[in-house]
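S.K.: Read through the structures below before going on.
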Structure I
Amino acid sequence: MYDVVGLGSALMDFTIEVDQAVLDRLGLRKGTMQLVDEERSRAILAALADCPMEKTPGGSAANTVAGVAVLGGSGLFIGKVGNDEFGELYRSESERVGVAVRLARNEKLTGHAIALITPDGERTFATHLGAALFLREDDVADEDVARGKILHIEGYLLEDPDLKAASVRAMEIAHKNGAQVSIDLADPALISRNHDEFHRLARDYADILFVNEEEAESFTGARGAQAAGMLAKYCRVAVVKLGGSGSIVKSAAEEIVIPSYKVTPVNTNGAGDMYAAGFLYGLAHGLPLERCGRIASHAAALVVAQVGARLTGKVSVDQIGM
């Protein structure tokens, strides 16, 4: 059994520290995520060729599974990469940090996210989805999903019809085998574009929902504790992340306010994914919801205090205080 099986877009993360002038030259607006085609992506990478660049496997669900492994848990990630050097790097680097992978292959480039970090810690993305866009139902094996205690899906998969079909298949397999389904709703604009369908998918499949405050408002029209209460009607556990103000965990039986751990922020990239990792690790190990939230908050703070979207060293859950 795996603690968490993740299904998502397999994207290599190219993380680069830049100043505002570089963003201006590239025509990228700070703090946004822009989808780019292959030609534009190659041009951006060529312009940044002389900059120090950290290359790590990424993608929201994959980051969460990697976070579970860092915390001492077990995880499997299912995705699709290209038949290229980055696809092989994605596989080898994932396995090196203790994540099992099932990576289908495609003739397109391996998807990648160019993450540009400015001195204020803000992140700007130029993302080329590449092979990740071609994940299909037959890339999801029953036996892989069935081995997980929790299936975790990123909301980005729930818009495109083919990606959604693969996700629905995985969620049905999970429930058939007694696993819980976790969904990170991912982005307020994504929710707005798919409002009714996301409500249906949450109601039909979600056991755990993760949102930040803007996503919560897009889904419910409310914020904070009120939003958490409304979200909890769709699932067993709703989590509303409030950034530096902590988070709210709501179930039918309890509402818990989780404080944040204060750090000097270097980069917000990966904080939500790492929060989900800590929370799902706790659930998979049968811990109380408050303890799950504390682990999640601590793990998110650790990743905010560094440049990359993933932690590189093991974290002892036992050392995270109440």
Structure II
Amino acid sequence: MRIRMDWSAVRFDWNRVRAFLVTAEQGSLSAAARALGLAQSTLSRQVEGLESELDIVLFDRVGRSLVLTPAGQQLVLHAQHMAEGAVGLSTAASGHAEAIEGWITISATEVFSAYVLPPILCRLRQAHPQIRVDVLAIDAAADVRRRQADLAIRTSRPAEPELVARRVGSASGNLYATPAYLDALGRPIDANALSRAALVGLDRSPRMVDRLRQLDLQIELDQLHAVSQSHLVGWQMVKAGLGIGVMTDQIAASDPTVERAWKDLPSVQVPLWLVTHRELRSSRRLRIVFDWMAEALAAFGSRSTRSEEA
């Protein structure tokens, strides 16, 4: 039996609901406006318009932040369901597109985006010049399920059932520094020398130190002398001689300004997964890019095996 909706009960505009939901997620109008690519005044009018349509107050202002009212907390759950439905509609439509021409958004870490993707994308452009690529260079995992990216390169298999993932090889990582820094540290470099080294990390937490201790290295937290949340910036610190840092072997091998800090330290293998939405796998354009990236990343990972064997 066909069910007909009572559309007279729908009293609001989806754009206003989206403005409300993103503001709730971001915590401020300015951050929400940046996320949606809108002027803050436009976004503010949309939120105020929704409040007027529904005749309720959605946010309380606390300092420079916005906090959901009890009514807003109830409505945000419904807004999230609406957003998921809108994303599903867009995903299903995109998945049936047969045109090759168009944009593909690929998410990868800053280091991968800067050092690994450019030559791969150059070859892709030569083979398929009608495909345009938007690289989302972030170290956090992009939300493929909500279409933040069409493809994502990750180091772990996603758990979401809506996503399709293919293991495309692995990367390996080790400790690197400039020859001048290693000379100053005192050669030969061994476990004792590393216990005196200055480390370059991603943050001030003991995460890096704990992982190095798992390799039987006697490393202390106070050896962290420079940190940056950007792995790309941290790598430039290492290349400038600030200390020893972690880098993918395949990337470091192509840079003559650095060398492995301790050649007897085994590399850590990290799996590489290529992730997309299951609906988007029926898109011809996405299938081309997915298969192209899978083959290229498999070749990238094989260089790690060859370097270890050498």
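S.K.: Between structures I, II, where is Rg/Rh (Cα atoms, Kirkwood Rh) highest?
M.R.: II
S.K.: Where does the value 1.00 come from, among I, II, when FRET efficiency 1/(1 + (r/R0)^6) of positions 201 and 225 (r between Cβ atoms, R0 = 25 Å, to 0.05) is the thing being computed?
M.R.: This figure was derived from II.
S.K.: Continuing with the same structure: For which of the structures I, II does the calculation of FRET efficiency 1/(1 + (r/R0)^6) of positions 113 and 169 (r between Cβ atoms, R0 = 30 Å, to 0.05) return 0.95?
M.R.: Label of the originating structure: II.
S.K.: For the read-out volume of the Cα convex hull per residue in Å³, for residues 17-56 alone, a value of 94 was computed from one structure; give its label from I, II.
M.R.: I
Where a number appears in this text, it was derived from the coordinates with a stated rule and is not lab data. Quick caveat, the model's predicted, so the values are computed rather than measured. Cβ atoms are built from the backbone, for glycine too; each structure is taken alone.
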